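There are structures below to look over.
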Structure I
Amino acid sequence: MGSEVFDVPELRKDEALDQLAERINVAQFVAYAPTPDGPEQTFCRLRGHRPNEPFSSLRSAAEELLRNSPDRAVNVRSYLPQDPRSKPFRYGLDRLDDIVEVAAGALDDGFYVILNETVDVNDGGVSGVVEGGIVEFAPDDTPRCVEKPGTASLPLDWGRQLLETVYGFAPGFAIEAGERLEFSVHPKPRGWRSTQTLGWEVEEVGDHSLTPRLSWPNRFSRLIGDKAYGLMMAHLAGAPVPLTSVFARRLRDRAFSFGRETGGRDVWVRTCPLEPVPGRYATRHGWIEPFALLDAEDPDPQDWSDPDLHLSGLRHLLSSAVVQTGVPAAWSGAYYVDSSGRGVAEGVAGSGDAFMLGRQAPQELPNAIHGEIERLAGRLAEVFGPVRFEWVHDGESLWLVQLHRGSTVSQGDVIVPGTASQWLRFDVDDGLSALRNKLETLPPDTGLDVVGRVGLTSHIADVLRRAGVPSRLA
């Protein structure tokens, strides 16, 4: 059915929902209009029934809707045609008598009523909007999430690929040029067509193009883990990412994979926090069951405040673990953009573990490898702006094994610029744990002289930048 049916401003919510159901899966619903003779059924879509099949009574329709609902709960929405914004709304009613009482009361008061199955927004899926060639979405919310901070924002083709990779099916975005679609995607089938994509509303907004905000951390990156999201962005941008499988806590029934085979025979298992915490959590060379590693490293939820929504609650700080095919390392290291805008590539021959932990000084990179790193950084910067990434070179090809956005405050021997009334020494040989302990007890107005030939791309430098403590290489 063409988009012209949505150009009529007088279209009631139940009429629009009926026409939307011809194009896309919708949540199961039954709608009623108030009349002098009592409630009159207008439209319905219930699984196992014909479109708009009439029921003998409001109660029988509500009973069937409740029975068909996967969550065994029903919402009751009421509105006036001349003012279609929601009026009294009741969410998640799970007793038939309550559903009938609320719906009948609203109808008696002259409201039109739509009863629909309750769809759990906290099931690990996402809700969002497609418009102008982009898609924006977030977990644990309705499509109105796009009015809040922290939504993922991607070109439409990237969004389709990402959601298909994560959830295992192509989302059903039945949309035409000039339309705006509110949708939700779910790990398990929903709605009257029993698919995993639901449409909630389509409206004509005019043919135009929007520019996505390719930024993270965001609410979706925290669902699958910051490292996993960064690698997915690199993969979508065409960077050479080793074959990566993601085991996310909240998508426990389904691992998902992306990237390319490297020819390596080993694997790395890396923990993925909600947001970057350099060097704190384990990375294992060799197989370990991912959820066992998550339970060992992060067994109990902790107090955590969402920086976008400013809501506090108990959360596991590790969202996922990734299993990454190993790259036979001829050289390894990291790249960042300093405070002057200059790209800096550092690394060492062989595996870069000791270098990233500050236990090994950077070495002079071969010119050919340095050139490959600069070219990859340039391609990524065209898409994301300044980036930081970790890399491995196998002697023939360059591989990207972590990606983050943004430049740093470091330049030259200065890790974090700033003045201090006193400067204390920290020896990089003491390690990351000692550095974190020192930062927790550091007196005010104190800087650190970092002793040792540590790279500015190492986790030591990253921890200092995140702490914001004035620090310099001694």
Structure II
Amino acid sequence: MIDVAAAVEGCAVDRGLDGYVADSLYPSNFHAAFAPPNIDAMLAQAGIASPRGPARRRPFTMVDIGCGDGVGLILNAAAHPEGHFIGIDGNPDHIAHGRAVAARVGLSNIDLASHYFADARAALPAGIADYVQCQGVLAWVGEANRGHVLALSAQLLKPGGVLAVGYNCLPGWTPILAFQQMLRALAAGIDGTPGERFEGGLAALRETGLFDAGHWEWIDGLRDHLPADYFAHEYLNANWTPLWSGAVLDAAAAYGLVPAGQARPGRLRPDFAFKAAWRKTLAAIASPAARECAADLLTGTWFRTDLFLKGAGRALAPAERDRARLAGWWAATQPADAVHFEARTSAGTIRFDNDAARAIVRALAGGPQPLGAIEGIGSADLFNAIDALFMAGAVVPVDPPADVPLAAATHAALLAMGAGAVNGCVGRHGVARIARGALADLDAENRGRLGI
């Protein structure tokens, strides 16, 4: 069981679980990287079969470890009535809120339960999950609980199932290490809500003059667009520890979890993401763990969402991989006239204003389509163009359409219960990512483009 009394020496009484802030709710959130169609698209690009198989709308199970209030999982459950969703979190208030939303919607394919991670290993059966997701937890809890998360993931996954795990990583967070430590130490002596403690610690830190203007531009910029409740959960945790990716790979390997790439498109294509000299450097490093650390050093990476398979998974032959990619559905994230046909990557800006990219953008303007439905363009050109558009954020993977009878009820419940600022909505092709606060007034153009 988690040691609830764990705290940093010299700080105020711990108000959290394993040092994690637990006296307020983490903001409702949808993380698009964990959506099943996104994970499947990343696996297909890497030549790995989806845990769901070629028929994307067959039954599957997804478990969210550290699900928060479960609203992101609720959106997925409403968008995928063929799936079964399980969320666990150590904070019973999170689970109570999520259960209330799910009950108001009338969802029957989601189960939310409050468990510490060690206890969940005894509470949940083995081999039930096609997907396991875990956002943020690894870098916010102590070493023992990081081990429990990986052990629980390996236990829950079926052979060939996939773990998607997001975490703060080094070296990108290096400039913030001292900032966070000082902020937390100053906030520890302040009474009040987590938000009040964060604001008080931040004001005290600003007065010290210890940090230069760059730090303040950075944190103030974040405060302009992230929910206020987020900041205490990020910066006031006793065990806040950005991780080296190589250490995560090594730890996962001890539980039979095999690296399968990343869930975010920033490194989808090494030829787009890395300079030629970087690719040469990385190719000369034999150790996968060392190679990932080197890649993070070259690119200044600060956050990763890694994919791991339970066992090796099923590799796709080249022709099978191409068929899987052509069968994949995509949606536009912006109107056609807003696409700039360029992507900023770690290696620089790539430009791809070509016939294939424009054909894809035109086709998706009317709503989601499978890549193979775009006529007159060779498959190699389609693959290059869709990869570039994905890395540019102009398109996202989605599922084939399905009946989602609880979409309207889900949206109504979220608005009624104060989660209307969540950044996702239910559509026939899965969960669509939207701007916070936009749920109540999506216009017809955006609904059609997103398949809502």
Structure III
Amino acid sequence: MSQQVHRDFPRRLRALRVARNMTQRELARGSLSVSYISLLEAGRRSPKPEVLRDLAEALGCSVAELTGEVEAVATRPATLTLSYGRLAIEAGDPGEAERQFSTVLAAAPPDPLTRTEAELGLARALAEQGRLAEAAQQYESLLRDNADGPAFVASLGMVISWIRCLYELGELTRVVEVGMGTLERVDRIGAWESEDAIRLLATVAAAHAELGDLRQAERLLREGMERADRIGSPRARAAVLWNASQIACEQGSYREALELAEEALAFFRSDRDRRSAARLLTAYGCILLSHAPPRLGEARSAFERALHELTEIGGGIDRGYVLTELSRTLLLEGDVAGAVRSARRSLDELGGQAHLERARAQMALAAALAAADEPDESRETFAEAAQTLSRLNASRQASRAWAELGEMLAEAGDPVGAVDAFRKATAAIHLGRALPNTAGPNSAASDAGRPGTGESDAGQSAGRAG
């Protein structure tokens, strides 16, 4: 076999076996040992020609397709191509996943379930590449086509994925509108007793918090906790705790925030959900960074561990979040050059569409540039971030950005510019008015709270939806 075959063979073997719904023992068929099949799939053994023939016969494919010498896409079953796509996602190769799912869709399979699975896979692959607008459009199209079908409750996972794309795009008002509309429908048909419904509620609560309406966010999370406890779902409870920890941090309740995050983190680690655990570890680090005084060493350790995990499993936007907070940590530790590098790396990882987090990364970069005695670039970067955050109605973050710019201008001897920046900081606080018709499930709309103005300390927690 060629080197290319050696590299690709383990993945192909496993994908073919999974697509045929075969166990390793069934594939071995008595002529090979289960341990040998396991070693082949792990890439720790190279099969001899006669073994390749036996395996191809058992899997119902040609030796050339098994080894990759011939890419017989036209004759490949759609289920096998879907398996390749899923494996590519798991391996952190969303570009390859996009090609596999697109192949299925180009063939126009008659099976609607296969088409839906391919469309879902394509949406996920687009999101993993940072192509959030395309992914959001794909999810919206899927939901529109299935909105009135009998599988509406099963489609809640699609809604969560869709509004998370909207969240990353900074379309926070749309997150609330879509999320609350879906939750109201779930409530009407009595489908509240589901894990996905509670996870959706937690994501909507995070958007409310980002818009400055902490009271409404707390209301939703209390409702979510009651529902999670009622159905006995540790995963749903962990999702609620994740977002509750961010709100506790915003309110200065650092001990409570750490306890909530630690409980959620323990679940995701035990569930072997590496990505969620890494993302929550980032949020945990933010709480440590916001602590009074900041627990810098522990925060940096949390960020470095999260970055290591996310480097292994992929996810550029997720890595961008970590690098933003790592930049803040390094700046507080006095490593100005490291803070600048980390913030620039964050912007590279985030790409051009994660508007909300890009603005935060720009704030981190602006602060580092100011410390590096680069006032002109720092001023421009602060202003750009603040304008973006104001446009997205992220009132808390926008206020912070304008205030930081004002402080920098005051120190630089520009009182007129400083006053203007502080005026904008004050105005931004009043942008996050409670949205109409956004009361929580079983709650009166008139009870919606005024925007919160709680400030965290140096960490400025990312507050990302769990």
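For this structure, a couple of remarks:
- Structure from which -0.35, -0.47, -1.15 was derived, log10 I(q)/I(0) by the Debye sum over Cα atoms at q = 0.06, 0.07, 0.13 Å⁻¹, options I, II, III: I
- When relative contact order in percent (Cα under 8 Å, 6 or more apart) is computed for each of I, II, III, the one that comes out at 19 is II.
- Given 26.8 for mean count of other Cβ atoms within 10 Å over residues 361-368, calculated: source structure among I, II, III: III
- Source structure (of I, II, III) for helix-only ellipticity at 222 nm (-39500 (n - 2.57) for each DSSP H run of 4 or more, over all residues; to 500), computed value -6500: I
Rule-based calculations on the coordinates, nothing more; no lab input. Keep in mind the model is a prediction, meaning the values are calculated, not measured. Cβ atoms are built from the backbone, for glycine too; each structure is taken alone.
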